[in-house]
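We did not get these values from a lab; they are worked out from the coordinates using the rules stated. This is a predicted model, so every value here is computed, not measured. Cβ atoms are built from the backbone, for glycine too; each structure is taken alone.
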Structure 1
Amino acid sequence: MLATVKMSSKGQIVIPKDIRKKYGYEDRLTEFVITENEDGSLNLRKVPTRFDWEKVLKDTPVEVVRFNEDGTIDKNSSPNFYDWMVNG
């Protein structure tokens, strides 16, 4: 999706409604980070919210994770976590 926008005299730009809707950007709740590339172009990235992290972490196994003396995971006492770490 491509859009051309203009910057206001206050330095503000508007993200078009169809793009906001497609990506679920909510008014006044969505924050962005702007970074500059070496060539002077800019990147606009959404700052993850609590809800974004909940989606990422929803499949993370919840169990007590035991480590061996050498710092490795004890796969017998933490099988779900071990499988998640190894197989993603």
Structure 2
Amino acid sequence: MGKAADNERLKISATMFNNISVAMFVTAFVVPFFVFLTKTEKEGKEFIAAFTLTDFYSVGAGIFIVLMGGVGFHFLARGILAKIQD
């Protein structure tokens, strides 16, 4: 393959990993919202009263892990883009 084809292949790979990163960032904030929403509806309590401290720690840890995964995929995409040749 030529240099242009190799560059396009690298850009497509970087785009895929960056899209995974974006999906992880969105997931980190959307999923906990629905978890909180469903738990408050089931227990019929106010938003804060339905949760224990352990619930907040669990959700916070999940958000942190998913966000760090998103950052990792983003930097992986940037590393791939660094391989593009002029």
Identity of the structure behind 3, 14, 17, 14, 12, 10, 9, 7, 6, 4, 3, 2, 0 (criterion: P(r) over Cα pairs in 5 Å bins from 0, in percent, calculated), options 1, 2: 2
Structures 1, 2, by distance in nm of label points 7 Å out along Cα→Cβ at positions 3 and 27: label with the highest value: 2
Which entry (1, 2) yields the derived value -30000 for helix-only ellipticity at 222 nm (-39500 (n - 2.57) for each DSSP H run of 4 or more, over all residues; to 500): 2
Relative contact order in percent (Cα under 8 Å, 6 or more apart) - structure with the largest value, from 1, 2: 2
With mean count of other Cβ atoms within 10 Å over residues 11-18 derived as 15.1, matching label from 1, 2: 2
